[in-house]
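In what follows, structures are represented as structure tokens.
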Structure P
Amino acid sequence: VHLLGTAYATHAVWPLMREQGYGRVLMTSSSSGLGGNFGQANYAAAKAGIVGLAKTLSLEGAKHDIRVNLIAPSAGTRMTEDIFPEEAYNAFTPETVAAAAAFLVSENGPANVMMGAGGGVYQCFWLTMNDGVLLAPEYRTAEGVAAAWAQISDRTSDAPLAYGMEQQTHAMEMLTKAAGKSK
């Protein structure tokens with residue numbers, strides 16, 4: 001239901017939106033899909049799949065003014081009424097999520113956004129990538145990666161990942177730059 005239902009529903013309206021040169025799509029993921037949650041592997045995997053679908057369709061729809069966004073809602077529901085303390089349950093109304101949803105599908109709303117909403121708190125999630133480290137050929141081993149791990153995992157250069165091939169493009173740029181220095 002989560003991933004395939006989202007894909008089927010979007011597939012049904014996509015040709016019309018493309019033809020009219022306008023469309024707004026809001027897909028629903030969850031914090032479990034964005035960050036994982038103990039005991040929810042199947043649910044989290046489906047919700048994470050929606051992230052990939054939304055990111056890809058956002059890129060594909062841009063030239064037709066089809067904006068695709070993703071929301072990770074948090075609201076008091078029958079499913080959460082026994083989990084949330086009463087005061088939190090009362091604060092996490094569906095209306096607080098609806099405000100974010102309405103913005104994300106508005107005419108001037110953004111595209112390619114992953115937004116969390118709940119309890120009056122609104123935030124964005126990003127998939128990020130750092131600059132990375134180019135290891136010399138002799139260090140391209142498990143031991144070499146382990147030795148450079150502090151640099152490899154340093155997040156000070158993190159930037160949002162704009163598209164999937166950005167990782168490969170960045171690596172090619174680093175290799176080209178390194179090749180130029182060695183001449």
Structure Q
Amino acid sequence: MCFLVLLDLSSAFDAIDHKTIIDVLEYQFGVTDRALEWIKSYLLNRKQRVDLDNNFSEDCDVKYGVPQGSCLGPILFLLYVSQLYDIIDRHLPSAHGYADDTQLYVSFRPDCEDNSESHTGRLPYWKIVLFLAILEDCISDVRTWLLSHKLMFTDSKTEFLVIGASQQLLKINIESVN
């Protein structure tokens with residue numbers, strides 16, 4: 001059985017702070033010299049403007065984000081959030097990420113080991129509470145880290161799923177899951 005949380009990061013590629021990603025590349029991953037200068041030239045001093053029927057706005061500096069649709073964009077994003085997976089590892093044995101999608105999950109056997117619950121055939125309440133508390137603590141730390149790095153996830157797009165065989169799902173007291 002598995003409790004799965006699907007996190008949706010809000011405008012993740014648009015929110016990457018240029019100074020922070022350059023610092024991460026240099027100090028965390030050891031990117032220096034020509035490679036670092038190349039990435040700086042790719043990110044810094046970018047401009048954008050709006051074109052409405054051939055009427056152009058003034059140029060504006062682009063201080064956040066990586067170019068959409070580029071090969072380098074997802075790589076820079078994953079390097080930017082690499083510390084996030086260190087935080088997740090402190091809480092959970094299992095997490096996966098692809099670009100701006102992150103999955104947190106706890107897998108367990110739903111066997112009834114608690115004598116007080118064995119007569120009902122349900123998963124012991126303490127197990128549900130324990131696994132949910134682990135996920136909640138992890139999500140809280142993830143949210144704190146994201147905010148400190150000018151990122152956030154969209155609560156309305158975040159999903160919580162309980163996955164298992166039919167007979168396993170019957171062992172969960174759904175009333176205890178809020």
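Coordinate-derived values only; no laboratory data. For clarity, every value in this text was computed on a predicted model and none was experimentally measured. Cβ atoms are built from the backbone, for glycine too; each structure is taken alone.
Computed quantities for the displayed model
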| item | result |
| --- | --- |
| At a computed 1.00 (FRET efficiency 1/(1 + (r/R0)^6) of positions 9 and 153 (r between Cβ atoms, R0 = 41 Å, to 0.05)), which of P, Q | Q |
| Which of P, Q leads on relative contact order in percent (Cα under 8 Å, 6 or more apart), largest value | Q |
| Source structure (of P, Q) for P(r) over Cα pairs in 5 Å bins from 0, in percent, for residues 73-160 alone, computed value 3, 12, 15, 12, 11, 9, 10, 9, 9, 8, 4, 1 | P |
| For -11000 (helix-only ellipticity at 222 nm (-39500 (n - 2.57) for each DSSP H run of 4 or more, over all residues; to 500), calculated) the corresponding structure among P, Q | Q |
